[in-house]
Structure 1
Amino acid sequence: MNDSGFLFENQSPKIYTVSALTEEIKEVLEGHFDFVWVEGEISNFRSPSSGHYYMVLKDEKAQIRAVMFRPQTRYLKFTPEDGMKVIAQGRIGIYPPRGEYQIILDYLEPLGIGALALAFEQLKKKLAAEGLFDEEMKRPLPFLPQRVAVITSPTGAAIRDFLKIIHRRFANIEIIVIPVKVQGDEATAEMVEALETVNRELKVDVIVLTRGGGSLEDLWAFNHEELARAIRASHIPVVSAVGHEIDITISDLAADLRAPTPSAAAELLVIEKESLIERLKEIRGRLESHTKAYLGNLNQRMMLLAKGLRDPRKRMAETWMRLDELHGWLLRLMDLTIKERQKNMTAQGRALLLYSPIKLLGSLEQRIDFHRRALILMILKRLKENRMGLSHLGERIKDLNPTSVMERGYSITRKLPERIILRDVSGLKKGDHVNVTLAKGELDCQIEKITSPRK
C-alpha cells in the first residue's frame, strides 16, 4: 500500500484479529480522551448489589454509557435518578467483551441545584415517606426538666449561649454536656454514639442536640439518615437547635421539638424562674380566694340548716312512743299469725289421716293379690293351650316322617349307581340296577320288566 492508501500487486492487506483491533482502538481513545467533562441527562440508571452505578448519559442527538464504581459512589451526597441533568467528569474506556466504549466516572454533580441540596431533598422525601417526621410520633417535653443532656461541641458558641440562658432562667437545673464533633466526616457517627450513650447510661429528662450557624456544608453532619433514625430511636425526648432560624436540617425534622437557635432551645426548654414564682403566687392567691368563698358558702348553708333543726329530745320522745305502738302491733300480729298457722296445721293433719298411706296400702295389697291370681290363671291357660298345640304338631311331624310312611308299606327307589330317587319309569330300561329302601333294610334289584303307568 502506498501513501495514498492503494495496494500494489505484490502487497497484501494487514488483517487484524477482533481483539487486536479493539486493543488499538482502546489505546487511541483512552490516550486521546484522558479526562473529559460531559453534560447530559441520566437514563437507564441502575445500582446492583455490587454498589456500582450504571447509567446512560444522553442529549437530543446522542447517548453514551457511563459507570461509576463503588469507591467513587461513596463520596456522592445524592443518589442519581433517571431524568436528572448532570455534569460528569471521567475518562473514556473500552470494554472489550462487548466492544463498547463508555465513560468511567470520577465525579458527578447535578445541574441547577447543588449536590448537597439535592441530597437533602432526597433524604427528606425518603424519611417523610416512612413517617419519620410525623407529628404523631413526637413526644412532649417535660414541663420543668431537672437534668438536661446537651450534645454539642464543648468549645462552640452554641453551648455558651445555651448555658447563659439556662443559668439566667433557672440556675439549679443540672446540665450534662456530651462533647462531640459537630462538623466533618466523623461528626455524625459521634453524635449517634452520644445519643445511644445518653439513652443507655444517663438518667436525663431531655436531650438537646445543638450547634451554631454555618453554611450547608458546615451543617451537613446533621443531615444524615443515621442521625435521624438515632433521634427517633431515643426513648428520651430530643430537641434539635442547629444553626440559625433559616437553617433547616434533617435532625430538626426528626426531633421531637425544633428550636431555631441554641438560645431559643434554652428558652423553650426551661421556663424563667421568676415568672414561675409569680405564676405560683398568682395561683396561690386564686386558690386562697376560692377557698375563702367556698368556706363562706358552707358557713351560710350551715346557719340555714341550724335554723331548721328541732329539739332532738322532743323527736326522741315521739320516736319512743312510735316504737311502743309498733311493738304492740307486732305482738298482736305474731299472735294472730301463730293461731292461723295452728289452724292450718290441724286441718292438714286430718287430711293426712284421711289419705294415710297405711289405708291405701291395704287396698293396694287386695288389688295386687287379685291381679296375681288372675295372672296365674292366664299363664296356666296359656301353658295348657301351648301344650295341646305342641302335641298336635308332634303328631303331624310323626305322620309326615318318611320312616312312618314306609312302615305303612311304602319304599324309596334309587337308580344305581347315581342313587337318584325315582318318581316314574322314564329313563329306565331292562337290566338297570336300582336300590329299594324299605322301612327296615334295603334291596339292590335288577329290572327285568318295565310297565308303563296306566292313564
Structure 2
Amino acid sequence: MKYLTVTDAQACILQAVKTLGIETVGIERCLGRVLAADILANRDQPPYDVSAMDGFALRSSDLAHGAATLEIVEDIRAGEMPTKTLATGQCARIMTGAPVPQGADAVIRVEDTEALADNQTKILCAVKPGNDIRQRAESMRNGAVVLTAGTEITPGVIGMLAMVKCSNVTVYRQPSVAILSTGDELEGLNDPFDANKIPDANSHALMAQVLSLGIAPVMLGIARDDPDELRRYLQQGLQYDVLLVSGGTSVGVHDYVRPTLEALGVEMKFWRVAMKPGHPMAFGVASGHDKENFMPVPSPQSSPASGRGGKRSQCEFELCSFVFGLPGNPVSSMVCFEQFVAPALRRMTGKTKLYRRTVEARLARDVKHQPGRTEFIRVTLHKEEGGYAAISTGAQGSGILASMAHAEGLMIVPAESHGLMADTYVTVQLLDGMSYQHEIGGEW
C-alpha cells in the first residue's frame, strides 16, 4: 500500500469525521464549546443615550462662541434617571454610564471645565453634537443577532451570553474519547516497579492532549499482547465516539491491533503515513455496531480522567466510531495526535479552526534530512530582532520523550527536502496555548 502524505492523511480523516449533535449546557460549562444556534439580543444596550465620561451634559449650541459659563441644574449618577430638561445656558453634572438628559446633545469632560461658585461651571472649550455620548443600542439592538452559530465560546463570548441573560447555551456535543495502550512490555502507573518494563507514558500524555481540547477522556488501561484480551478491550473502546490505541499497529507477528480491529468490523482507511516520527499511524471507521456483543472490561483504570466523560447512550450506537492507531513510541504518538487526532476532535465539536497556529522562524543550525517523509523536529523558539529563532531540543529519537517535554513547537521539514541550511526560514507549528488556524500551513 502506498504511504499517504501527512496532508492526504489529514484530508482522509476530516472527510470521515463530522460535527456531532447538539446539547444544552449551563453558561458556567460552555467555555471552549461551539454555539449551535444564533444568539439574539433581548434589549437595546445601552437602553438610552449615556455619558461616556464623567463631566457635564450640555447643549453644544451654548458653546458656539467658545468658552461659556453654564448653570448646573442637576446631578445625574449611573443608575438614576434625569428629572430635568436642559434649557439654554444650563448643564447637568453627569457620571460615566448615566443617562443623558433631555435637551443635551453633548458631554464635556470634567477636565475641560472650571468649577465656579453658585452652582455654576465654566466650560473651557467648544464641543460638537454627540461628543462623549454612547448612543442608544450602540452595543446591541433588541432582536438583532449578536452571536452566530459556529462561534467558539471564549471569555468574551460568555460575557455577551450573560449580557443577553442566556444562562443555558445550545452547543455542539463533545465526543466521548477512550484511550488504550497495548503491549506486554508496558508497566502501568500504579503497577509495582519493574526495571525490565517500560512505563506507560503514552496513555497519560494522550490524556493531557485530549484534556487540553476541553474533553475528558476515559482511560481503558493496558491490553496485553493476547488476541482475546485485546479483542475485549477494543470492543469496549468501540463503544466511544473516538478510540485512541497506542502501540501494536505495525507489521510484526505480535502486532495484533489492526487485524483485531478489522475482525471487529472496523474499516481501516490507512495504516502508514510518510512522516517522521509517526510512520506507523493508522485510522479506521466502525459503524453499525451490535451493542449486545460488547463486553465490559474489568479494569481499575477504567474511570474517566476527570469528572466527565463516558460511553455513548444506546441511541447513539449506530453512529460511527473513529479509531486512531497511534505509534507505540511516545514522541511519535504525541506528534500524530497533533497532526491527526486534534483536528478531528475539533471538527467533531463544531470548530472550524482545526490546525495548530504556525509561525515563521529562522533556523539556528543546519538540519540534515533524507527526502521521502515529512519530519517534525521538536524546537524551542527564541525571540530575536525581527522574529524568532528555532533551536532543536536535542536528540530527536521517537522514544526520547524529553525532546517533546521541552518543545515549544514542531519545526516542519518538507518531505522533498534534502536538508535545511542555518539562517533559512522554516515553518514552526506552535504547541503551547489554544491558538488554532483554518489552514494547515502548507503542503506536507
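Read-outs: derived from the displayed coordinates by stated rules, not from any lab. Here the structure is a predicted model, which is why all the values come from computation and not from measurement. Cβ atoms are built from the backbone, for glycine too; each structure is taken alone.
When distance in nm of label points 7 Å out along Cα→Cβ at positions 182 and 286 is calculated for each of the structures 1, 2, the largest result comes from 1.
Where does the value 203 come from, among 1, 2, when volume of the Cα convex hull per residue in Å³ is the thing being computed? This figure was derived from 2. In terms of distance in nm of label points 7 Å out along Cα→Cβ at positions 110 and 414, the structure with the greatest value among 1, 2 is 1. With distance in nm of label points 7 Å out along Cα→Cβ at positions 214 and 374 derived from the coordinates and found to be 12.3, which of 1, 2 does the value describe? Of the options listed, only 1 reproduces it. Have a look at 1, 2 and say which one yields 6.4 for distance in nm of label points 7 Å out along Cα→Cβ at positions 14 and 246, as calculated. The read-out comes from structure 1. Here distance in nm of label points 7 Å out along Cα→Cβ at positions 62 and 86 was calculated and came to 0.6; which of the structures 1, 2 was it taken from? Traced to structure 2. When relative contact order in percent (Cα under 8 Å, 6 or more apart) is calculated for each of the structures 1, 2, the largest result comes from 2.
Given a computed value of -4000 for helix-only ellipticity at 222 nm (-39500 (n - 2.57) for each DSSP H run of 4 or more, over all residues; to 500), which structure among 1, 2 does it belong to? Computing helix-only ellipticity at 222 nm (-39500 (n - 2.57) for each DSSP H run of 4 or more, over all residues; to 500) on every structure in 1, 2 gives -4000 only for 2.
Work out which structure the value -1.31 belongs to, where log10 I(q)/I(0) by the Debye sum over Cα atoms at q = 0.19 Å⁻¹, for residues 54-237 alone was derived from one of 1, 2. Checking each candidate, the match is 1.
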